[in-house]
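The structures considered in this document are given below.
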Structure 1
Amino acid sequence: MFCIVCEVHETTMILGVDQRINTGSTSVRLGLPLAPSALANIERHLHLNCNKWDTQIGDSSVLSAHALILAGHEWDWLCNCAEQLAAEMTYAESIALETERYCALAGVPAPVRRLLGTEQNQAKPNVAVTRSMRFDFHPTSTGWRVSEVNSDVPGGWTEATELPNLYASFHPGMEIPASPLDAWTDSMRSVAAGGGVALLAAPGFLEDQQVVLAFMRRLHGERISSTLIQSPSALDWSSKGIRRIRGSQQRVSAVVRFYQIEWLCNLSNNSGWRNLLQTAELAVTNPTISVLSESKRFPLVINDISGCTAWKTLMPECRDPRDVDTSDWDGWALKAAYSNTCDEVYLCGDMDRAERQQLILKVRRNPTKWIAQRRFDTIPLYSDEGLLYPCIGVFVVDGRAAGAYVRLSKRQVTDGSSKEAPLFIDRTDFAK
């Protein structure tokens, strides 16, 4: 058995409910490793049947030989926390939308900030909108911590849905978490009623194309017509009312926007990105307001709003970089407000002096584009590959927890080199 390094018990008050955080040896552990031949078969299935092709980093597979196994009570607790975090997040967004100061505090790009400022004066769209997000949880020596929420274009849908099924025969008796793709599909049935769906993703990014293809397969299974587009200009914005794909008669009742808002606002003015982000006639998922909570500076907004107990309990302390004492950088991580896959996340205490000083100078030139987050250390798991640091990304679709995207990293930062693993739930007495 591969066990967690140490065991911790902590009681935390979340919205008035006592919950026990247990990151002990029977609560979070790794399964026995799969044979290389089994992993090769799983990889082949992902290529041929799941539209997942990014399974290699150099000469190494991104698929973990180990599954992550979580005690049933621990998984239930994480799901409960994720749902509470989602509810508090949407509440804080509604408060923040009332004043431009909060949007500026979060570091929302200025062009989008102006759109958000007018959105509150528009009639609310009379359409259903699917809302999805992913909260990243880490077991630490002081209990579970949430590093961030991916509320704009969360990834990991195929991995969270397919990997547990593909590894299941090697882990008999284990419960498989709910599928986020199933939850998304259920929600989209009503959103897409009466017309087709346009699936928008930025060209040139394989991982994004894979996600929209997974969505497209699900819509096809529901007999909902869908079209892949790579720019808002593919939609005809010339007249009010019914929207269509430009140059065709195909009606569009919803847009699945898997294109980061901070990228969209860099498109040309005639691309139609403003129409997409402020339309009141078309269901667009995720909604524009998600740009606010997607920012890694969003905890600064949360800190200024009463309530939000789950956020203030589970999220490490966050500060504007200008408010960090120059002698205290070892205890902080620096994150770009709109970093992707931890491409701009730095543990200051692990950097050499010159490199860190250069980074701090860069941050001070544009401090509102960065956040300082109090460093926490994820508890590692022993494996035959060495120590692995788990990150459990719990999906929330329309307010309900729905599966998890698991990554196992060889370092404290969960980045693009991390292994992808399935999550299994152990509800035996041994796991209690």
Structure 2
Amino acid sequence: MYPHRFRSFLAICLIGVASLTITACGGGSSSSQEGTTGKKVSATVPKTGCGSLQLPAVKDVDGVVKTLPASTQASYEGLSLPVTKSNWENFKPKGPPPYKVAVVWGPATPGFNNIVGAAVVKRLKASPLVESVTYQTMGPEVNVPTALANVKNAIAKEVDIIVLEPMLSVPFIDAADKAGKAGIPVVAVQAAIDTPNVVNVGPNLVQSGAKANAQLFRVIGEKGNVLRVQGIPGVPANADALTAEKLALKNCPNIKVTGEAFGAFATATAKSEVLKYLGTHPAKIDGVTQSGTMANGIMAAFEQNGRPMPVVNDIGPTSGSLAYWANNRGKYFGSGDAMGSQALGTGAANVALRILEGQGPRLTFITQSLPTLTEENLDDWATDKSATFTSVSQPEGPPNTFLNDDYLNPMFVNGAPPKSK
């Protein structure tokens, strides 16, 4: 079914996003721009030429995506994972509520990852269906054996549902199947696990990343030199970012990727590695593509090095990078995509609650397109103009827009807003 290489949203990216041992003084109030970076472009995506995209169709194995509203089907374009019918379509919990929920989370890192996990727990505890919520993380960094032990422990305790941030796919397939045999559904957040016993929840990273890169290439004038900053090679989110970049480059022959750095999805590492690159590569850099959450470090490196700021693709932005864009309006034109961390956590918890209510998930992957950041919607996300490149706060964006009830309802046999206390 799913390829062994799963896709996570920015969860794996966020392992080190809060590494704050950086010394940049740049941020929201910075005005170090030399001249103008980029240009304002129309929010309308062109049908041909640089900035246009041809996204591959979703692998709709059982035809379930075709039954969704047309606008929802569009969110699945470019998804690299096959979508099938869910094994939990006819699921009913054992016995009446309230129920026990286990949240088996990824690394306990400040910033996006912790915020998503906290939002999951908060929403679950607000439901009259829930008796108790246990929350266990991998520890301070990615530790798959610890997470697998936490899943095994949850199965042994006979919880009613598991909300899991697996970080890696293959090691969790067997564990999820064992949970399925025990009658325990698994909701995987920000990742996809290769088994129909899991309902996967997360955005379409390939689609959103491709759109953001296409926007970036238009902003820099459809030509120029681009630096690629990868996260961790081989990590699924990094692979999705490379796929997205390739799709956008296809129609932009005058954009050249002339260099590469590796930021480990961490602010401090990205800054350090980009500084090393800049120290040995004096040629002009017009734009920067990245795998996610590293804009603060990348931009701080250019500022510290005294180089003109390129257009940095703000994938999974932080408040600091957006504040720089907002505070340099007219001199800096950006690009990127965004999703609220609390919105993701709340939406994933609502999926779990709907399953506990017996609503019946119809498919194995619940995804939604992310908005491309433009001049037109920047103020919806750059709400903290005082943020700096050392800030770890996350922009939440417009409320009730990601995985809201109207969007989720058609994905369930008996879709309806889950109950709250």
Structure 3
Amino acid sequence: MKFSKLYTKTRKTISDDSSINAKLLIQAGFIDQVMAGAYTYLPLGLRVLNKIENIVRQKMNAIGVEVLMPAVVPTELWEKTGRLDTVDVLGQVTAANAAAKAKNDGRYVISPTHEEVITPLAQKFVTSYKDLPCGYYQIQTKFRNEPRAKSGLLRCREFRMKDLYSFHVSEEDLKKYYEQSKDAYWSMYEALGIKNDTFIVKASGGDFTKDYSHEFQLRVDTGEDTVFRNIKTGECFNKEVAPDGAEKSGEYEIFKACEIGNIFPLNTKFSDAFDFTYKAEDGTNKKVYMGCYGVGTSRIMGVMVEKYHDEKGIIWPESVAPYKVHLVGLDLHDAEISAKVENVFATLQKHFPDEVIFDDRTEARAGEKFADADLVGCPLRVVVSRRSEDKVEVKKRNEKEATVMSLEEFVSKYSN
């Protein structure tokens, strides 16, 4: 990809009152705000989001099958569970004008979560104990009527989410799968490059269970959550369920974090609402137990920027960086140098397929190109100029010093 073909630009400054992730992602040309809590994902941002979601998809395939449910659903499904009048972030869709209303004056829910859809769906296919356990997941755009959308991608009205739902013959079987989901999540965070600073944290079970639910929290200095970690046992709690006196006891390490996933044992709350049972081995009808497992994929993108940045811009983990190599061409008005850089670009594309972005702008100064490379945050910067002669200048985004080497050496060292 060439910079000139992105059809977007970086910005020198944006509002100083923005969160770190909003400021850097907008400034670097990854996202554009449409309204509070809703963003357009520009070419660079969409590449990052797709990489995150592909990793999530790969790991969720180990414990479930992918489906795609509608975002807009009948209100009757939410009436069935009694949540139509109780969920305080629920949005609805109605006709926007008289002409549209004359065609269809229906009222629909914009789903913030999909228990009301997945439960009757599974009910159509699960009749016997032989059909259980099973798990369905989707990666989809969600909407929540947040009263105070803020913090960039951390608290949006419209956002991307992976939600998985599992169905079981018993609470014991649900708990077994629940532990398997933890393993899948750890594998996912490892692949994303954030496992080392991620903690599994006990949280309230809410209306679903007397047991704890669990959050996955990434330690971030600017995080909106507070985690209490027992120094001796390593057991972690969020602020809501932390033991009494934990903040004063000296037994707990207390740190800020951002939630990047959660898992809930739903038990029979939704199967009860839909009268969802299965025929057991002894011929009797028994209740289906359920669990749900969420990951905000767009939120992870924002959290990563909060976690990995410096005064110059974003520092992406290689697993989700928009491109692995950022090629900077200087002295491009010189036909000989321009041809040389194009040859380098062709070679890099061969060895790093679809992982090279080339700053081919002829009007931009060297300082501007270097600043944009730091802002965008790709792992490797390669500079070709008149001064580099038959070599290239290589600098890792998280290092200060550059190294001069041959193109062949660079390819040998950094290509997979």
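Say we calculate distance in nm of label points 7 Å out along Cα→Cβ at positions 47 and 375 for every structure; which of 1, 2, 3 gives the highest result?
Largest value of distance in nm of label points 7 Å out along Cα→Cβ at positions 47 and 375: 1.
Computing Cα extents along the principal axes in Å, for residues 71-182 alone gives 51, 36, 23 for which of 1, 2, 3?
Label of the originating structure: 3.
From which structure (1, 2, 3) was semi-axes √(5λ) of the Cα gyration tensor in Å calculated, if the value obtained is 33, 28, 20? Present the calculation step by step, with values, prior to reporting the outcome.
Values: 1: 33, 28, 20; 2: 37, 22, 19; 3: 45, 25, 22.
Source structure for this number: 1.
Each value in this text was obtained by applying a stated rule to the coordinates, not by laboratory testing. All values derive from a computational prediction rather than experimental measurement. Cβ atoms are built from the backbone, for glycine too; each structure is taken alone.
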